[in-house]
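**Q** Structures given as structure tokens follow.
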Structure 1
Amino acid sequence: MFDRRLVLPDHPAGWIVLSYSGDPIVAPRRPIVRVLRGPEGMPQDFILPGAAHGVAHWLGLIPADAREIRLAAAPGCVLERVGARREAGVLVQCLLRRPWRFVSALWERARGSERRYRDILRGTCAVTPMARFASWAAVRSRPVGIPPSDLRIRCLVLARSGEEAALAGTLDALVAQTHTALTTRVAWEGALPALPDRRADHRAWDGGASAADLIADADALCLLRPGDSLVPDALAMLAHALASADFAYGDEIGADGRPRLKPDWSPDLALATGYQGRACLLSRSVITGSPPGPIGPMAEAALALQIAAAAGARGAHIPRVLARTAEDRLDTPARARALDVRLKDLAVPIRATHRNGAVHLDWPLPHPAPKVSIVIPSRDRLDLIARVCRGVLHETAYAAIELIIVDNGSTDPAVLAHYEGLRRDPRVRILVDPQPFNFAAMVNAGVAEASGAIVVLLNNDVAVLEPGWLEAMVRQACRPEVGAVGAKLLYGDGTLQHAGVVVGLGGRAGHILRRRPGDTPGHLGRLRVAHEVSAVTAACLAVAREKYLAVGGFDADVFPVDFNDVDFCLRLGAAGWKTVWTPAATLAHLESVSRGPSVGAKRARFEQEAARFSERWREAIRHDPFYHPALSLTTFGEDLE
């Protein structure tokens, strides 16, 4: 895998810059730099940014004890430049950009923390805020040069009176395409203009058309609005991607000028937000799979919902800006109404509603509601265990529950007395497990005793904030295609602690947008709705018991304390079950307050488990499908790198 060696003319220690290009038609995989350190050649890996827009740059610190530098890169990745930077220059750049980070970097350097020193400087000097996307992309974008295929594409522009000038710009972009469309039609809502643009066929929208009418004799359909402007290679790239998918879509710049950097195919997010947008090519099979009957003037929205709701539809994402798009005509309330009607047409048992500025999907709850077994590993800390038990037993609306506490040898008399009181509640069982601390083994022991169809893993330092949290998680966990379900967790000060796990973040896996305000919408508005993620934390995780057992539960031998939840979610994914995060379940979490910080022996153990995680899931680390390859893995926000 690490089949290339970097040979530097001088001693490799110090700051270096790598510049490399990537092939846009190859599935995105971030390169990895491996540094072999010390006499024994211990490996240290660094995950690099993806070259989604053509060229990427990486600023890295090579340690003084480096013996060799190796590179693992995807096919088509070309290393174009290796340069050195003086440490003083990096520090000055940090000082000018973020003076307080400069002070922090010097502090970490003085106390010998190589990792924090490196990450502070990288996060300041190598990361660009999303607001500066235009300048960031300008120095990274390169022409693609994909040859046109024989795919017959029909471009259908849905227009209204008064949009003639915007339409001209859209047609200009279509004429400039390297892949010429088979036909271009403008469908007008109402009367045709007096002097229609001759570069397209014009028809009045007659109030309804079937899916077959929309695509006519073409192989694929591209739906546009006046003002949308495709980049010259857009149709060629979409056509190439469509060869192995049912539909293909790329990134875009919205009407507000902001980039829309999209994940790989994420059906739940697509249903709730329509994120796939109009830089999209739909195959004939997707379009003709629509229920019979007229599509109506909302054809664009209706067909997008069709592909989002289609079970097993294969979507191909091109992680590159392919269009500038005009304002979406469908506001959120109207979209919720259109989605709800369409879901009924498709006989999908989901209700779409508009709440808090977003579209929410209400998945059905089986009748009768399944029993839920809530497993809480704990030891001592009366303040924590009393609070979480009170929340589960007395502040949760869901009735069909059992509570299983796996106690790791508590000795506090107050805690033992509290347990005696809990035992009088027939819903509670307490297992005593005094073995050396192994979080994964404790969880497995609790699940082994569970009798509920749904299992919820809950940390003892979690607090219930509202009564409907459990029902929201159960509704998701009962879906046949869903494995693990995670909740929105807040720190005590109301900031975000958990909004889903990004694999590769921080080098292994991390929580996205930590310490941001609790109402942060997230890129594409995804934190307002339930959506797919690669993994969620076991601090609050729901899963069907049969699925938990099917993948063997937590790996207590390899990941006794850390990474066991992420490993578990990835194994569920490998078995065909996706992981979903939902903001409809919001709780408070004082992260690891009962375990304390990882220092000394704890830190050494963490690094060992982290190394094992990286070895097992290296390919997943190279590309989290729900996190754009242009986004930074150094910072925990949604920044560019």
Structure 2
Amino acid sequence: MLFVIGVGLYWHSTTHANLSIKVDIGHSANFRVYWINEIGQSYNDENSSKVRINAHRQHYSLKIANLRNVKQLRIDPISTEGLLRIHSLKFQQSGLEDIELKEQSLDQLKPLQQVANISIGDEGLVYYATDFDSSFLYDVTTTSEPDLWLTHLLRVLGILALSLLLLRLYPAAKLNTLIPYAMGLVLVLVVIMATISRPHSHPDEHAHLRAAQYYDDHVLPPQACAPSTLYTYTNYGTSRLNADELAYFIGGRYLELVEFLPFKPYHKLRFFNVALFALLLLLAIAKSQARLLFVPLLFSPQIWYLFSYFNSDALALFFALIIGHQVADNESVFRRLISGQATKPALAILGLGILALFLFLTKKNYYFFTLFLFASATLLAWQHRQQLDQIWRAAKPSALILTLGISLFGSWHLYQNQQHDFNRKQQVLDCRQQTALPAYKPDAAPEVQHKYLNLKSQGTSLGKMLSMGWADSIFSSAFGNYGYVELPASPQHYLLVKALLLGIVLILIWQVITRGSNFQRLIILLNLGLFVCLIAITMYKSWTVDYQPQGRYYFAMAPIFGLSLVWLRNLLDDRLFKALVLGLFALAVVSFTFIGLLHIPKGFG
């Protein structure tokens, strides 16, 4: 199956072009490309592709149609009024010679409408868009390159070799045995992505980097809008430094530790996240009992993508999995402590208390994992309610760990509130008002406010919002949509992913109903309940706050589902479940390789 999927996606790369652009703009806008196959046809949204551009990066990439069939492109470089510089456009498609427009050759873009003060020189094409629909026409002329049959053959043979390797391992090994091998392959792909991708070619990478770099020179959280932090604020008037997360503090301490390395900060911090995944791999190799905890990592290449550049989501997921492993592994420090087998209980409580801090100072969506832990502990206590001695022995150290974690969390909050004269919420809001662009200010008038903010107050119904493709955007950005969500896979790819995920869910539900214990049935219900609640909350946030349908919000379900699999392991010894998991992994490998790595903007800055 991997061979068929891999060849299919490779063939997809020969029938779809990739457009790399380099632009300069002072604000945020959409860069959109429309195509037609015959001159005279009308342009429509179905035959178009777009990418969000902003002042923080120059390089972008988006997928467009088969250039062999395209006669003309309409390029809408900016969806607002304003000034824009186009440095270069580069079209690439397997089997065709590259087309690059830069410097004087940009005169091949013919102004169509709402274009003023145009100039073309060594720095590219500069013009002023007089309204929101400025556009150019470009007549496409392609040249076939010599058939590089050896390149095609080697790529197909590579896909075949990986397929045969999985086929060789599949019947002989249990899923538990295959997990470290799969994670090892993922680590290789993550290292490649972290190494070759251009700076700031990933979602909000510039904002994450700046927040960590602040802590390279500082130890304590700053006051909102402190002069030394203004460079960390985004168009929204927000800074990661004002978030209740430890990721940037840890990133800053790491930067100080590796200051001697002759690399740029973005590469250093990227490999901090790479190292996190490597630690998870080492844990999977060393501790076979709880390997099923890591199975959800194999489902989605978007999770791997998080570990290839610096962001706080990867660290939140890492610590959730570490905490999950403490709960799942019978030989872990936590399990030995609550069973009375710890040799140094005081030291164990101190270490686990610090670890518990990450249940609170983390991404807000990971509070669902914290809720899952408390709910699971309650279910386990109820299951063993006749064994009061055992419950009490486990409850005492657990309470001490939790108390220490909450105390550390409270201390962090107390310091931050002192910094803001115990008026932190209002000061952060005032800072937003001061630093945000006009369209993003909290008190922006409806006619000025960005069209994706506060959809409900703008009169957009929930049904209308959902019709804007909210669910599809969530799913694609959860299972492989790279860059600033401008590099998705094909609809057929996502359809296969949905089919395999549905198969896994249905198998688990059937096996739990027919063979599971009451505890296992409740765990499945708890998973479904938390997932539905997460959908409801993210949907409501997109409707009432900011329309940002991002699949990463749902990665908090990965440690929840992984820990559940450990508790369901006696129900998973069948070939069908393993086949579905490996099928998802195969799709993820092909997506990350032939879409993510192939089309992500590359280079060093």
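Taken together, the values in this text are just the output of simple stated rules run on the coordinates, not laboratory data. Because the structure is a prediction, the values reported are computed rather than measured. Cβ atoms are built from the backbone, for glycine too; each structure is taken alone.
**Q** Matching task: 13 is the computed value of relative contact order in percent (Cα under 8 Å, 6 or more apart). Pick the structure from 1, 2.
**A** Derived from the structure labelled 1.
**Q** Mean count of other Cβ atoms within 10 Å over residues 48-55 was computed and gave 22.5; which structure, 1, 2, did it come from?
**A** Of the structures listed, the value fits 1.
**Q** A value of -16500 was computed for helix-only ellipticity at 222 nm (-39500 (n - 2.57) for each DSSP H run of 4 or more, over all residues; to 500); which of 1, 2 is the source structure?
**A** 2
**Q** Right, something else. If FRET efficiency 1/(1 + (r/R0)^6) of positions 416 and 544 (r between Cβ atoms, R0 = 41 Å, to 0.05) is calculated from each of 1, 2, which structure is the one that comes out at 0.95?
**A** For FRET efficiency 1/(1 + (r/R0)^6) of positions 416 and 544 (r between Cβ atoms, R0 = 41 Å, to 0.05), the value 0.95 is produced by structure 2.
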